[in-house]
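Derivation of every value follows stated rules applied to the coordinates shown; laboratory data play no part. What you see is a predicted model; the values in this text were computed from it and never measured.
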Structure 1
Amino acid sequence: MLVVLFTVLLQQRSDEQQLTQLRTNQTFLLEENINLTRDNKKLSSDFTIQVYNLTQQKQNLTEELSQVKKTNQDLQTDKETLSRQIETIKKTWTEQKLRIINEYCHRRNNDRSSSCESGWTHCQSSCYAVNNVRPTERKTWTEAQEDCKRKTSVLTVVGSEEEKLFLDNTSWNGDGITGYWIGLRAEGGRWKWINGSDLTNQVWIPKQPVDDYCVTSLQNREWTSVRCTERNAWVCEKKALSV
């Protein structure tokens, strides 16, 4: 009887140990399951994010590709437009050159070609346009220079006594004209020509240079300086055509 009881007790003890071990294993497995579940969720989340990012990148690349194609089309259109504009400019420039050459080379005096366009006066190596306009059409010094630029010329730059004498004689005094703008003005306390050179013959204008003052010429009168904003007649100059 004791042997049986002892055997039962031993079996019971063994069962309790196994139960304890099983519970321990169960706890471990539960923890592992929790960890695996958490890892799985994280991996799933990371995978979802990566898929989303890749999808966005693909969409962005598709949009960029579409934009590049559109830009290329626009550039091609611009190229074609510019090509047409260049051809138009070339044609216009050719027509202008032909017109200028025709005006320069109009026949006069025993069929000899003139060195200046019609309406311009030739002296030495230059052509001059004397703009003795009505009072309402007179210009400031800057406006006069802009007008000369449009005529592919500049306000007169005098380089010799002979040229000054010619200019003085063509700066006619009439119609209330008080002076003709030439390409000389005061800059930084010096008289400077519009081409950037300094006035070398100070005898030509007795007044001291004062900034914002420009020089006028008038027949039978010394050169004088007045405010550049006053309105006067003006004289343009360009190189004569060599023929």
Structure 2
Amino acid sequence: MQLLTSRQKVLGPEHPDTISIMSNLARTVGQQGRHDRAGVMQQQVLELMQKVLGPEHPSTLTGMNNLAGTLGQLGKFSEAEAIQRQVLELQQKVQGVEHPLTLLSMSNLASTLHQQGKFVEAETMQRQVLELVQKALGPEHPLTLTGMNNLAGTLGQLGKHAEAETMQQQVLGLRRKVLGLEHPETLASMCNLSETLRQLNKFAETEDLQRQVLDLQQKMLGPAHPLVLRSMNNLAWILGRLDRHIEAETMQRQ
């Protein structure tokens, strides 16, 4: 804050260096969980950027994205969506449809739509993002896998569990290959697939995958970690559905 005050005094409030310091400070405030204050600061930064740099400058678009992200943290998804739509329209115009920042904005907007329960719109946008990312970065790039994972989650929300399963199987296979078996994102994919299999009443397959998850989590996190306990509870539930009630009870007691 002292640095910002000094720069405002020496350079003036509209100098690019002053605006940059304000933006960095707003990010730090947000990282501290003070999202209300961060949002106020980001709004001030954005207004200055629009005035000094213009509405289509890359830094202005970044400022809009930052504000939208904070609004999302505050649960103000409708406001975040409105800003993200503006950003996306400008980025498509200025940077092109296939630019990485444009794809990121599409992904952010799809996530906001998902958060609001607008799953049909989210699915449409996520399919567009995935097609463009696969074309630009290849089928094994981490962003491609994230796009597939996000789309699979939306498909699950729409009740398209069979299609979600197919996509999650692909993501899991690629993450095992690219990231390794013990990577957190690989474990997350295993958990996601396990939940989809459960939705499809494929309890034997769910049990097998859930045991793999539990073994890896116990190895990596220790026996008392909350995620390990959750996995044990999930496995106990599956065992109950398989009429193996004694095993389920034993695990629940643990």
Structure 3
Amino acid sequence: MAKVESTHQLVIAMSAFAPEDYQSASGQWAGYDPAILSGFAKTLGAKLVIDAIPFAASVEAVATHRADITVDIYYTKQRAQVISFSRPMLNYNDVVAVSKTNSQVKQDTVSALTGKRIAVVTGSEEVGEANKTPNATVKQYSNIEESFLALSSGRVAADYQPDVDVSWAIHQNPSLNVKILGAVPSSLAPPVASLRGYYGVPKGSYGKQFLAALDSYLKKIECNGTEQKMLDNFGMNSPIYLQGLCSAGNTYAG
């Protein structure tokens, strides 16, 4: 905290994953993380400074005090040994995307998805969800753009993807022949509360006061609607993103 107050800089370890964080055509950093943390920086009388590094290096950057915060990380016991976690800042969940003009699936239920051809991105968590769908034919694609193309052309009936990614794609291209039907059925996907995102800060006395200030700020914007207004700017208008966060505790509950 003292470092931020003396330098008037809040250093964020960040990589480029839209809409979380990305560089615009003009080279400016944008996304919901910069939006959220710019507000926090102002409460400290500081300016947001982006340390653009690979995501895999972001935890170490915070643990060694190179950066003050790393963004959008899941809680793991291994990470908790070297950094402290903020209160949850976002819920992540997976959705069933279908064709907007010629949907082969009418409901976001297991029975409606049974036996269908389902698209997923290779190596993603959604592969497991698709494999659990009874009698489904799982088609794997190298990226979300390829899966959307298969969906819009009718080669697959549904596409399991993170809500954030689908909402952002539709926000960027409203003419995209894709819509969100609903959440991946709960019997196929992990509970939303287990997929919450957090910010990571340095451990110990260095980050203790800083973490208290961050948690206070996050709770305020989660409860008063400010964070939802920020998310709306990126097409993330589903209430699921902040569901239960206002009443959530400041420490990881498992």
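Out of 1, 2, 3, choose the structure whose coordinates give relative contact order in percent (Cα under 8 Å, 6 or more apart) equal to 26 when calculated.
On the way: 1: 19; 2: 8; 3: 26.
Considering all the candidates, the number was obtained from 3.
With percent of Cα pairs over 25 Å apart as the yardstick, tell me which of 1, 2, 3 scores highest.
On the way: 1: 68; 2: 56; 3: 47.
The structure with the largest value is 1.
Figure out for me which of the structures 1, 2, 3 the number -27000 belongs to, where helix-only ellipticity at 222 nm (-39500 (n - 2.57) for each DSSP H run of 4 or more, over all residues; to 500) was derived from the coordinates. Please list the in-between numbers first.
Values: 1: -18500; 2: -27000; 3: -9000.
That value comes from structure 2.
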